[in-house]
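Taken together, the values in this text are just the output of simple stated rules run on the coordinates, not laboratory data. Quantities reported herein were computed from a predicted structural model and do not represent experimental measurements. Cβ atoms are built from the backbone, for glycine too; each structure is taken alone.
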Structure P
Amino acid sequence: MMNSHMPYYAPHTQGNDALMLWLNLDPDYRTTSTTVNDWLNFMKPSEIFSQANAARRPTDNSTHLSWDGGDFLQCNVDRVLSPAAGGWTVCSRYTEADWTSSSTLAADNDSNNSFIKNTGSGLSMKATGTSGTQTKAINFDTPADLVDDQYYNIIVTCSASAVLKCYIDGVVQSETPQYADDTYNLTMSEVGGKNANAWMIVGDIQEVLVWPTELTALQVADVNTYLNNKF
């Protein structure tokens with residue numbers, strides 16, 4: 001349940017590598033009645049994740065947004081996350097009704113098909129580089145199995161040399177795959193699904209954060225503490 005001492009401000013929001021995308025539950029940054037048709041980037045409100053089709057909008061429950069497996073929001077701007085530009089970090093605090101089902105933490109909304117996908121036993125990450133696309137996987141080991149309907153802080157980092165890491169509730173997973181070179185970029189322009197209608201989440205999202213740099217283990221710990229204190 002959300003902590004009553006609001007608002008909490010996310011860490012690492014200052015400097016050249018500051019937080020670039022922050023989707024949170026501040027009521028001033030989403031347009032909603034029962035469902036959400038606009039979710040604004042707190043760091044740059046002109047960037048809007050929206051949905052014109054009311055049947056495809058997540059439900060606003062104040063302390064979380066609920067996604068029924070047919071909901072998604074698309075951004076009016078493509079966020080290109082590049083190892084060559086210093087790496088990147090994507091964080092999502094969310095839960096799944098069934099963690100063994102495929103669902104996307106971040107994805108584009110066109111045929112490029114770049115994504116970070118939960119596969120039930122780990123993550124699958126597809127990026128596009130000068131030599132085409134590559135997909136890398138990280139298997140969960142701590143914990144090996146996620147509990148249905150339980151929130152997790154899932155953080156994925158990519159270094160300037162294209163090495164990937166995954167943290168679950170602040171704990172780094174063992175596998176650290178690497179793309180062939182630093183040209184393999186991830187495009188993020190959709191929340192809740194991929195390419196408009198694939199791998200859509202059945203569960204709840206409380207917050208999404210993206211940095212244009214690889215956060216260190218200590219910085220990841222800061223983010224994990226911030227989310228746990230807030231919710």
Structure Q
Amino acid sequence: MLADHFAILGLSPSATAEEIKSAYRKLAHSHHPDLNPTDPSAADRFRAIQLAYETLTHPPLRQAYLEKRWYAQYRNEPLYRQPLTLERILKQCIDLERFVSSLDPHRMDRKGLPHHLQQQLNDWSSIGWDAEKEHTFVESIAALFIRCCRPLSFTDCTSLHGQLHQWFNQNQSAHLLDTNWLEKKKNAEKWQRLWPVAMILLTLVLVGLIWFASRSPMTNVQ
């Protein structure tokens with residue numbers, strides 16, 4: 001889900017560059033982590049305010065954002081009007097994992113789901129964290145996201161895991177990611193490909209044994 005950078009700064013989409021700058025200065029001062037040492041969500045709010053300001057004051061970033069914003073509104077997708085936090089991301093992961101687990105594996109959209117997961121990572125990639133203080137949240141997010149990837153192909157899983165690893169690596173948390181699941185996924189797909197071949201070979205062996213037994217001379221019991 002796309003953030004509403006204008007709403008985060010308390011502005012309308014028609015705000016001027018001067019209004020954006022003024023709102024940023026005021027909010028950045030109010031929500032600076034150093035001025036709110038007892039508020040654990042201050043850092044997330046501050047980062048969201050910084051991201052909104054940088055996006056709306058940098059022409060290429062602003063143009064790309066406005067295109068995404070228009071597309072989201074065209075599809076009637078809601079925009080975040082509050083700063084995106086690790087708590088919000090965790091809640092999204094919980095909801096997403098519930099949704100994916102409810103899908104019929106034989107009827108799910110295997111092209112649309114990877115695209116949606118990739119888009120989620122794109123939306124979350126602007127969020128950082130303190131690797132020591134917030135590792136519990138981060139581990140839960142990683143575990144839930146990986147569960148959402150399990151119905152997908154090994155190729156899609158590898159791509160999404162690479163994107164997830166890049167995000168975690170930016171925040172010195174890559175060591176928290178479980179990589180064993182990819183190896184298990186690879187082996188499972190390999191076995192799925194080999195299973196029909198193994199069954200055919202086994203069938204041929206059984207047919208051969210039956211044929212051989214039928215052709216063997218009968219031994220008369222005296």
Structure R
Amino acid sequence: MSYKNIRFHSVDESIELIASWQTKIYDIVEKVFKDDERYNKIKHVLDTLDDKFFFAPASGKLDYHCAWPGGLAQHTLNVITYAVKLSKVMCPDRYSLKTIIFSALFHDLGKIGDGESPYFVPETEAYWREKRGTFYTHNDKLVNMNHSERSLSLLAKFGVPISDHEWQAIHRHDGYYIDSNKDVLRGHREEHLSYVMHVADCWSCKKEKHELMEGIIRPTCM
């Protein structure tokens with residue numbers, strides 16, 4: 001892929017797309033959590049973070065997935081869709097829909113940063129952008145922790161109650177990509193929901209990269 005020649009959405013198209021992803025996420029929260037005791041706190045997280053969440057990228061490189069403004073919201077919607085479908089096959093009736101969607105909704109929350117400073121900062125070197133497709137780099141000014149740990153840290157800061165199943169699913173969703181997960185996974189001591197979230201995440205990433213390569217989707221304007 002020639003990163004230099006990749007076609008991006010216009011500014012107006014990008015704003016419209018990001019607004020549509022934001023609306024879809026709020027619609028899901030309204031439909032699934034309206035009668036849940038955590039509804040107001042979940043809304044508060046999204047309302048407070050606002051652009052920090054809805055304009056955040058999901059990764060730093062086009063070779064990964066959704067490395068553009070709004071990419072995190074776009075990826076989150078894909079993970080929610082796959083997680084719900086996979087749970088019906090991998091662990092039917094084992095977890096509530098609320099638990100599955102809560103885990104998917106916030107699995108990558110840490111990619112917004114700490115609430116004050118962003119997790120991803122724009123890559124300024126033309127070589128990395130045009131030759132390597134690296135549009136963002138990690139913010140080295142943040143306290144060092146992986147994004148799943150930061151997701152849980154942010155939920156704790158907002159005082160959002162979280163079940164053990166949800167905690168583990170968010171914490172372990174990166175699977176074997178995180179060294180500390182390997183012993184647990186090899187020993188088959190993981191909850192089914194963690195596997196669901198990991199597979200949903202992987203499938204979403206593959207889908208997003210494939211659709212970008214095939215020109216089915218285009219990055220939003222950076």
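Identify the structure, out of P, Q, R, from whose coordinates distance in nm of label points 7 Å out along Cα→Cβ at positions 60 and 212 was calculated to give 3.0.
Structure P accounts for this read-out.
Quick check on the output: 2.9 is mean projected area of the Cα convex hull in nm², for residues 12-51 alone, derived from one of P, Q, R. Which one produced it?
Going through each structure in turn, the value belongs to Q.
If distance in nm of label points 7 Å out along Cα→Cβ at positions 172 and 196 is calculated from each of P, Q, R, which structure is the one that comes out at 5.1?
Traced to structure Q.
For mean projected area of the Cα convex hull in nm², which of P, Q, R scores largest?
Comparing P, Q, R, the top value of mean projected area of the Cα convex hull in nm² belongs to Q.
Given a computed value of -2000 for helix-only ellipticity at 222 nm (-39500 (n - 2.57) for each DSSP H run of 4 or more, over all residues; to 500), which structure among P, Q, R does it belong to?
Considering all the candidates, the number was obtained from P.
Compare distance in nm of label points 7 Å out along Cα→Cβ at positions 116 and 164 across structures P, Q, R and report the one with the greatest value.
Result for distance in nm of label points 7 Å out along Cα→Cβ at positions 116 and 164 over P, Q, R: largest is R.
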